[in-house]
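S.K.: See the structures that follow.
What follows draws every value from the coordinates through simple rules; no lab data is involved. The model shown is predicted, which means the values in this text are computed figures rather than measured ones.
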Structure I
Amino acid sequence: MNQMRTPLSRARGLGSAKKGTEHFLMQRVTALANIPLTVFLVGALVVHAGSDYATMTSFLGNPFVGVVMLLLIFSACYHMRLGLQV
């Protein structure tokens, strides 16, 4: 079916999407943001490795910890989305 199209019509859809620089920068920003957030998560898991349920729920119930965990989830998911988009 592509044989019916002219060379000009085939070439028109091959241009720049004008989002390459923004995509590149956002992927780098989310990668840099994920470093301290992941270090916090791993550190928290190491410190609370042998803790019981009540200790973990009180730790995760802390608003600061909850916000950091949500930031990690959102940043990691957005970073994955950017990586899959390329």
Structure II
Amino acid sequence: MSGLSSELTIEEQAILESVERGEWKSVSNLAQAIERYQQYAQQQVSALEAVSINLSADDLRAFRQMAERSDTPVSLLIASVLHQ
């Protein structure tokens, strides 16, 4: 196992172990696959719109703490809460 394994989340640890067991295979035409997924990501970013909201200081502090614990940007955490 990697020396980084103690710093990984449970999900990241499971992925690392899966890779180390050889369960992951490279795709053919890797350059094309990378380009395709970069285009998907760019389209997703382009589709996002900014929204301004007012939160109490306590709510914002709570979101920041949750985001820090989960190593997630605050905006992504708030968006995930909205989608629940």
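S.K.: When Rg/Rh (Cα atoms, Kirkwood Rh) is calculated for each of the structures I, II, which structure yields the highest value?
M.R.: Checked I, II; max of Rg/Rh (Cα atoms, Kirkwood Rh) sits with I.
S.K.: Out of I, II, choose the structure whose coordinates give helix-only ellipticity at 222 nm (-39500 (n - 2.57) for each DSSP H run of 4 or more, over all residues; to 500) equal to -19000 when calculated.
M.R.: Structure II accounts for this read-out.
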